[in-house]
Structure P
Amino acid sequence: MKKWLVILLSLISSCVWADDQTIGEVFKKNQATGTMVVQSNNHGTTYVWNTQRSEQRFASASTFKMFNTLIAIDEGVFDPVNGEFIWDGTVHEFPDWNKNQSLSMAYRASCVWCYQKLAEQIGAAKYLHHLRQAQYGEIALPFEGTSFWLDGSFKVSAVEQVRFLKKLYQRNLPYKGSSYDALESIMHAATSPDYRLYAKTGWARRVNPEIGWYIGYVVTSSDVWFFATNLNIQSPADLPLRQRVTLESLQAKGIIP
């Protein structure tokens, strides 16, 4: 009897996480290898492509800037309104990094040196505390406090990204309301008559294969949908696929027009 109960529960679980063929067609059309998880805030409906990969952890890359921003604001190490990162004149490969930055600018440009300045002030011990408190991803010990989100020490799955995004939106982590407000403003990526988009890209370049991320949530008139997409990146030309596959999938599921 117990054996059949285990089998039944396993079948129910596999049905819940069955691959969504509509999203799969978007991946195939764009010749993209990866996974996507989409989940409703109101009723928990979940769509997944590549269920096996959805639970596989990868280097978080710049998607960690979402949590990093919240930590920095709440710890009081940077003023999100008046604070400024002062460029020291070092020429970086991305032109948008070669100037003084506000926190919002640094977030949008994925400015590594800016966030490493924050990391120097926050410190590895506090990061470990915040990660454990949020039950977010997995970090290998010991780790370098200014590069752990880049070098693969900190890894997270698409399923875990969505779980974390839900905590952020519902404000279920012990941070000040003003810190959440500031993060939400910085995360805001687009507004249309039908929805508001809050998101962050990521590109893990120090791992093989390289991984591209796009995570966030869409606020519609009737619901909030959390999403996390990761893809194999063969060359920089593949990077636009992160947003393209995600937005086309959300359209295909009728979440956005």
Structure Q
Amino acid sequence: MKNLSGVTSSHTVEPWSSLPLNSIEVIFFDIDGTLFDQRSAHELALTEISDKYEIFKDISKEELISAFREADERALKEFNDGVPLDKIRRQRSENILSSLDLDTNFSEEFTSIFYHLYPSMDAGFKCIDDIVEKAKEEHEIGIISNGSSEVQLTKLKAINLLHHFDVLLFSEEMGYRKPDRRIFLKAANSMGTEPEKCLYVGDYYFADIFGADKVGMRTCWINHHDQKPDGPEPDIEVNDICQLLPLLDP
């Protein structure tokens, strides 16, 4: 079976036409990996840090980015296990510096610098302006995102999308994270509708698709790496958010 990108896949993905869009009242979006290209933003910020701070004078940009990716992968697993954000950020910075044989006393300053820079990068995926505007023509739209409200709001401002959304839900404020069903139920309730009348668009299968499906939301998976779902099939699957544009036409 082929998904909508034309990439051959061993799992079945329903065509968009099978979704009763006239029954969808609200479209919710994830941020990281869906609207905001977090990987590119990381690299842009790390390149700027590498150029500016003396501690990295003997470290290539490629080495710094590689060390970051390795530490960030470990941090993501810890985040999904429920470790507090502040602890994860601090430990990730220490791991980066330690792996590069640099002074870990710089970790607190590195964390502060990094979180000042990276969310402010203009790193929106191509087509997101058109996607969000098209979605808003026929539906109310909202955000359901894990992470710090301050950081996530900065990202939405950086890619000039903040003003479009009718509701914004962040795990830091809610006290629980995707895939916890409560955050999805709260989102639907905040819009005055039922989960079955909502569509959730996200890139992280476990947190986004698995979580939204649990409460009865329809789902759209931005499957960047052509992975197989480890659970319920999404209602629609694409490899690039730009592929949603023609599908949002009424």
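Where a number appears in this text, it was derived from the coordinates with a stated rule and is not lab data. These figures come from a predicted structure and were not determined experimentally. Cβ atoms are built from the backbone, for glycine too; each structure is taken alone.
Kindly point out which one of P, Q the value 0.85 was derived from, the read-out being FRET efficiency 1/(1 + (r/R0)^6) of positions 51 and 147 (r between Cβ atoms, R0 = 35 Å, to 0.05). Matching structure: Q. Taking volume of the Cα convex hull per residue in Å³, for residues 123-226 alone as the criterion, the largest value within structures P, Q is that of P.
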